1. With Cα extents along the principal axes in Å coming out at 81, 58, 49, pick the structure among I, II it was computed from.
2. State the single structure among I, II that was used to calculate mean count of other Cβ atoms within 10 Å over residues 252-259, giving 16.5.
3. When relative contact order in percent (Cα under 8 Å, 6 or more apart) is calculated, the result is 19; to which of the structures I, II does this value belong?
4. If helix-only ellipticity at 222 nm (-39500 (n - 2.57) for each DSSP H run of 4 or more, over all residues; to 500) computes to -17500, which of I, II did it come from?
5. Taking distance in nm of label points 7 Å out along Cα→Cβ at positions 100 and 300 as the criterion, which structure among I, II has the greatest value?
6. Looking at mean count of other Cβ atoms within 10 Å over residues 116-123, point out which structure of I, II has the largest value.
Structure I
Amino acid sequence: MKFVNRKEEIQFLQERYFCKNPQLVILYGRRRVGKTELALRFSKDKPHIYFLASETSERDNLEGLFSKIYDFYKDDILSYERNWENLFKYLSRKKERLILIIDEFPYLVSQNKSLPSIFQKGWDLYLKKSNIFLVLSGSSVSMMESYTLNYKSPLYGRRTGQWKLNPLKFRDLAGFFPNYKISERAAVYGAIGSIPAYLVKFAPKVSFWKNIEDNLLSKGTFLYEEIDFLLKQELREPKVYKNILKSIALGNTKFSEIMNAAGIDKSKLFIYLENLESLHFIEKRIPVLDSMRSKKSRYYIRDNFFRFYFRYILPNKSFLEEGQKKIILNKIRKDYDNYLGRYVWEDICRQFLWENLSRLPFIPEKIGKQWGVFRFSNRAQSYKIDLLALNSSEKKVMLIECKWKDNVETGKVLAGLKDKLCFLPHFGKNWISYYCVIAKSFKNKERFPDNVLLFDLKDWQD
């Protein structure tokens, strides 16, 4: 697999490795995010043993792990009684630094719920006095958090470090598609997100639309079948979750809208949504100015690949199963700019702002979407601000409009932004207001007041 970025993660692991003390590092994150590649890249020039647990019996996994260790040390003592205690005892006697990576640790725990206690005992009696560098890795985020990081877990307090591996950033797509324009990378990001295992499926020397046809609309390909695989792997009722995800992808973001569109009982829907959140397939957002208890929460699909699938692939599966790729491809092409502007560009803009703080007039405490209803004396009006950046201590606020369009008329957009300030009366006389427009390109980019910022695609190339 192509390895892009992950400098911060590699540095973290290197620092832990060169500590003199034994290490127990927890590495976790959603499937396909690149945990295995990261662990192997970090350990490739160091003595290491990599073991991938499987969904078989505990005895078979233990035998497999012992065989890996035997292949490394060629020590006949490893052919004797094979159990966890003997494993820990044997490793504790080794003076050299050894990296032992146990991947998909949740598979082991699912076979023996007492395994965290067994590892705790092994650590306390043997490994904490050794030179081991033990990495426990897993794709089931909820299980890794419950069995290794939760304060009730026997392993709580034993770990010496933990890292949750997140998807790459939009900027990292340049490493996969060096010859693509920024707009083409944005199109890729909107279709498959930034999961490394998905990005490597797109051929960097082939056009974006050809990649869509070959990898997302072609029956039998990895990406065509991936969503079904993930839902069956992670959830007990994949059909129900499919229905929920489809309703959200089609624009039903309020709880009541999802409930009506999916036809699911209120009490059950709460549980289903919590499960999807725990897997990081969806996220619950609130207006950036509201407290965590806000009743204005909305649900959004978190992963662009999921969003693309449930918007374009699942509703057209019957056509695709019949090989009618061209019909669906043309349908997607007609809608795609609208899709990017509505769901994807705003996320890319938020990342750009956080990565370019030196170009902003102040350092924001937070940047997020703002929406609500403003009540006048005799009427109420709903409003939406793409992004709002603020620093309450400095009393500075910036209203941001994200336009996935070329030749944007700057003055018109700025006028609309300034009008929206009236919906935010708590930013009164003592506050300094700024305005920002981020577009593909501008029709006019002449001199504007100092409180106005304009960014277009050229700014990504700096």
Structure II
Amino acid sequence: MRLIDLEYGFWFFWALILGALVAGAFRGSWQVENGKKNISWYGLRERSDTVVWVDPILFPVAAAIYFGLGFYACIKMEIPLNYISIAVIDVFLFITIYFTLLFILLPLLRQYYTARTCATLWLIPVFLLYRPYMSLPPKIILYFPGELLKLLICIWLTGFGIIFVGQVISHIRFAWNLKRHSLPVEDEWVLSKWESMKEERNISHPIGLKYCSVITTPLTVGMWQEKMTTYLPEKKFGAEEVELIFSHELWHIQRKDTHTKFFLSFCNALGWIHPLVWFAIKKAEDDLELSCDEAVLRGAGSERRKKYAQLLLTIAGDSRGFSTCLSASAKTLRYRLKATVPGKSKRLGLFLLFLVTFLGCMSAGSFALATDRGTIAEMSGHDLSKTEDVQLWDADREKRIMIEDTGDLAEYLDGLQVEKVLTDFDAAAYGSDGQELSGNVAESEISFSIYDDYLVIYDPDKGREQYHLCTPTDWEHIWIQAQDGE
């Protein structure tokens, strides 16, 4: 069995395990939220929150650490930046393509699956942090001229920095403005209700509760537990309204939706250059609110649903920064009001989560970028028309032909078009199990090997150089020429 087949088999098995873990974690979280016994295995520990397996903030934090250390290592050890560029491009392509597809399919998904399921689908990139890193051959290679790619990367990095830093600054200013214009809630019955509902949810850490004069809708701010605060607009609420407001915000807190908002903002900045990503992020934020609406109204009667719909109408507003709010703006309010009306039961979507995670794991790393194209001589600077010690191996590595007359072969090699691909895939490590054409450049220490889609040149001065063949190797032609030359 070929080495590449073994590695694909391992990747397939790992994708199955990862998909099962995500589906199992979601089911465990759902059971906890529906009042069943806390199941510790879904999060690998006893926990009061109902985050599905992995805290979403891990994604931007891990990305920052990985890329920061990678960039430092490239500079310090004088390693080409290609290696860190490969990872950045891989993450960018996956995020933009996945979010675009999910945005397109979301109307259909919302019809058949719970809002909690739809909200969790946006978190698939977080779960894929646990996929194995393997340098397998890319399935799709996208060509960009080198200079154009450098310009696009510079534009993209500049936009990413401006947008993400701007989002962080905007959040800090918004949180500071809330703090300046707020006062602690002193109504005993409101505080008593707040503490009793926290206790029911098994939330033991302190959460501030304040009135704020600059907001029209309740919202929660805070990335850390000890800094978390729920703000209420300066308005008189009845006992049932207070209960509905607290229920909604506590669901956000239990699910760590402020962390999810931070993750989504990071993805927005990451894929800012793709217009549909902006719309997708907005839909993802809507799903966070819809999933909390769903939880608040679970098992509710018509009167309670009517009261909740009225509450949404009277306190409509927007959240800013990495905050969660009860009532959305007018653009999304219509859909949320429809969701308060009892309808057909929707699926939990365990198999859907399993399938999407599995396919995401299998497809990650499928793309690579080619930066330059040309003949072998143009791209590598080596003339393979003068070759010696040329040998041809069959796929089973049982038959070998030494090619003495290399005239026709030189003509074939001279016409090959190759491209420089940003990938760390080592064709020699996998291609040696199949057909191979190899030889040496005359009067030099340079050798080469050709596999189905790749050319590898070994230069003592430059090391290993690898190029992708624009058209697959014509093995039938080479074998005919080789057998004629025996």
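1. I
2. Details: I: 16.5; II: 23.5.
Computed on structure I.
3. On the way: I: 12; II: 19.
This value belongs to structure II.
4. II
5. For this comparison of distance in nm of label points 7 Å out along Cα→Cβ at positions 100 and 300, the top structure is I.
6. II
Here, each number is a calculation from the coordinates, and none is a lab measurement. A quick note: this is a predicted structure, and the numbers were derived from the prediction, not measured. Cβ atoms are built from the backbone, for glycine too; each structure is taken alone.
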